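Here, each number is a calculation from the coordinates, and none is a lab measurement. Note that the structure is predicted; figures quoted are calculated from it, not measured. Cβ atoms are built from the backbone, for glycine too; each structure is taken alone.
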Structure I
Amino acid sequence: MGNCAEAQKAVQDDALCELVGKPTAACAPPGQCQLTADWSSVTLVDRVSITHDTILVTFALPSPEKPLGLPTAAFVLSQAILAGVSMDCQPAGPVRRAYTPVSTNALVGKFQLLIKVVEQGRMSNHMSTLAIGESVEFKHAGGMVKSLYPFGGKKHITMIAGGSGITPMIQALHAVLGTRDDTTKVVLLFGNKIQRDILAERLLEEWVAQSGGRLKVVHILSQAKDDPSWKGLKGHVDGDVLKEHAAPPGEDTLVMVCGPPAMHKALCGTKEDVEPSGVLAELGYQPEHVVQF
């Protein structure tokens, strides 16, 4: 990266560190979320630019005196009625997108989403231009909970994230690293295209430093072939990367995956598959070892 881009990213990373803070265990069981299975209109109260294409948005909750009450690493569904046609030429109508908040239940009266704004993303672009004080509809239902802390008591967790797929991992890390006496060891394999795409880089560095050796973060870039400043891994998370850095399959091992569809397909099949396929299956990971967000 150039000096200006590096300086800008450093400022943005510092802002996210301040906003998210230290790992905080604030777990809630299913059934306590302020957002229910019915759509609720919530108001945008703040928006901060985190990277060149990522924003942190803050929404006010229906009850200002209570936290969101979302189970760890669960997601909420957003809905907006947008004008025009979608990229697949569908007529105007409800546009929906799932998000995992990066805030925890320690935040009262609000929740925060880290959103990557992509060129063809109708909801992300809507979020990036929504005026403060305007509203978006959200809901949460039981089926939106994939895996509850303490994640089956596994002692070794491998997190594989691509791009904005880091958000449920941040939620899970809040619980694991923020819980007193938890000794779980975590390896996060974080894939992005180029250096400036890396979300929460400084935040993760600080959490590694504070973890007492329990958290390891490995970055891998898919489009850094011609970037002489990048000294980390290049390519994608594959079998060789997993064999070198991940805990092997076993009773005390869990793999969490969240990223673009192509990454899921290569590593473990689609989210609808009953059993993992791809690289993880080839390495011997069984269905009980893998959670897809």
Structure II
Amino acid sequence: MSYRVEVDFSPAYELAIALKAYANKKSYKTLEAGVAWAEQVRAALPPGFDDQLAAFESAVGTAVSGSSLLLEQGPARQSVPESLAFLAALSPAELYSRMATHAGTEQLPGQDQLAALRDQYLTLLCAFNEHYFCRIDRAILAALASDADAKRRLISTTAPEDLIELVTNGLRVSAAPDLERVLLVPQYHSRPLNVIDSHRRHLVIAYPVDALPASPGEPSPALLRLTRALDDESRLKMLRLIAGGPCSFTDVVGATGLAKSTVHHHLVVLRAAGLLRVHDPAQPSSRYTLRPGSVESLGALLSAFLKGD
């Protein structure tokens, strides 16, 4: 039995993803927003914000997996203030019940602790919204909402696995007895990465969208990702290895002799360029294969750029 696919978007999702991108300092060099973006955001935030954020992350640990399920609770998510006000008004019992429906009680702390974590998180979200997020280009949010509408229309005509691979640029999620639902959420701040939250019966994937078009005469983000991915001897060797058959992360480390951190970086770049299929990315046993047509797409993108299309 296959799972069902849903597509959703609200500005509150993007607020949470932007905060997560800012909090994850290890990913700055991978994100297309880059270190410069993080420094600009940090300069706009009030004193002590980073300390509050670190304290929250320490308190959460593994008790609450992902903010997506929390933000999904609101019946009307037209604006960030509405979403945050709805979450703030939930009683500890109602919050626990709503979260347990998706995450399962084994992943949750007690009601009072969960409510306290919610309050800490909302404080961070409100400050992040006030000092940064409410000032971002509104065209970004409009483009994300439009992309969600377009992808939602594909649900009735596209197989679940194919739809997920299309929107995520390579993630392949197989049917599993305990997987009931995959929620796809377009996002901008963590480009070119997919952000994955795995829960008891649900998988949430925030997929990257190039919400702002390239300037006239500039290469598209997709072309830049492909050319950068191929401009490295180690990555070319990895592609050749993976083209020979499915490989795990351990297989690639063993075949290349490179450090795990280096292999991880190279695979992230190849994945972001859409060159790899990642089979069951939320599982420890995920494997890589060469994505059909991905290498050939370079010629089409380059030709279009050279012709000025």
>> Going by volume of the Cα convex hull per residue in Å³, which of structures I, II comes out largest?
In response: II
> Any idea which of I, II comes out highest on FRET efficiency 1/(1 + (r/R0)^6) of positions 56 and 256 (r between Cβ atoms, R0 = 25 Å, to 0.05)?
Replying inline: I
> Any idea which of I, II comes out highest on distance in nm of label points 7 Å out along Cα→Cβ at positions 16 and 208?
Replying inline: II
> If helix-only ellipticity at 222 nm (-39500 (n - 2.57) for each DSSP H run of 4 or more, over all residues; to 500) is computed to be -7000, which of I, II is the source?
Replying inline: I
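Given a value of 11.8 for mean count of other Cβ atoms within 10 Å over residues 128-135, point me to the structure among I, II it was derived from.
Matching structure: I.
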